Structure P
């Protein structure tokens, strides 16, 4: 009997018909670890004996993990980013890596725009003022009729651009794989990163996490921003030079930021994003709603069952010409 380990711990208590997918396939569920965070390399090495399939969150799959568990056949990611999985090593060891493309595009775009509105209108600060029994107001800025810069015009970036149309925003975007037809349909203008940083009132980050995009948002680019501008990140923490962002805000090079992601997750308690008055931190939740999680779990479980049945799984990473980072 195939054994399935649910590493995406939060889905274990999620009721729904998705469990029938595994139940009907006759699999055994491995006992979960009592850990509500991504599993480390060593934890995976120590706990995957006999496991055929792993349903992953942001767990750390390395060459050592795959070498230690030759029986492992698939790592099915609940989400679309797979920068924590050494895909080349997985391929060498005959392990499928799958994702859930399209399941949470709109969900992440909703949250990205919520973050833009939150920093622009000081939403969190106003809630704190009211809860403190006070009733004064902090002036925010309009979002309507401003310029939005999108770094990464993939599935999620396009969804953000659609929302921007409702706010009558001018939208600039950068992407290595430029989709000219979609950009024209959405009224999006291509721009180089330096232009986006210089002209945008808000910048939303949606790039994939690769060695080439590491610290894409750096000190030089941040220095080009308007002192009234904001940047929000729902992609991956490693895309932003976190120290440079804090320094730039402190220097008045931009007005503030919001980040749903960190270079190390969970972040250390002394991480400056957690206490900075001009940065809103969030717990990597942009892609998580009841609807999106159900959709992602169904897709991941379908991949697991396909591999257990000796079939090629849907949503294999090597079939995805376009992908996003998640959330």
Structure Q
């Protein structure tokens, strides 16, 4: 039996044992004799909910977190945490605390706002809405005219987002929050847009700093997300230097940067001092490492050698369906994490 087959068999035994036992405690017992499953990874990879649903069922947050922990993961990402009902946030936070797992990013500003020109153009075209304890971002109706600037209105909207994000972070013991600055405003020169974005981010950073929270700016690729203000990690680096705050840093999603720029390791190192957080996904397809063209083993080796102790978010899908796909996912991370 070769190494990959051995790993797969070992993971399958642990994961299938979880289902047979039917409880999180039994899942831990079933994987206790499996060092390949139980041992933590060298880097702090963070799966998201749904990556263990075939083994524990959808919506079983506590069991899924236990499944992640039993297979070596020590962090969680949940982009939608701020949008979840309070009882779900509290359940997730309690289990994370019990396991000693870290909470990674949730989206503080971005979901529902990719097309917004609020930051780049001072156009109040989105608003924060709360219904039955669930928060969402919605388009303002009627839509403002193209050149209708409303800096005060935008500031009030950002204040509401930041206040909600602070509450969520405290409730979930989180530190990192994703911010996507939205779309370009074609009616303004790039330089004026840059100044607007930096000005608003300074305001947001001022709200986060007293709480020790950090918004991480995520550049997204032009192919899947056209016309966004931030596409390249180099641009995010310039913005962070201009904001000049410990609460405004970079989220370097290497999937997006492979499409937008390439040259991943040199760009990663050039922006290292402003980058406390990474996300990954292979290209093409945005699935787990080893399914595309990106050599994540080399990238993770460089990160490890640099002494990176932050979180690496697993911001991607799974190539194979069913339980076999979840097993292969874990096996892939064991493969790329073996860079000694």
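Since every read-out is calculated from the coordinates, none of them should be taken as a lab result. Model, not experiment: these values are computed from the prediction.
Name the one structure among P, Q that helix-only ellipticity at 222 nm (-39500 (n - 2.57) for each DSSP H run of 4 or more, over all residues; to 500) of -13500 was derived from.
Q
Thinking of P, Q, which structure, once relative contact order in percent (Cα under 8 Å, 6 or more apart) is computed, gives back 19?
This value belongs to structure P.
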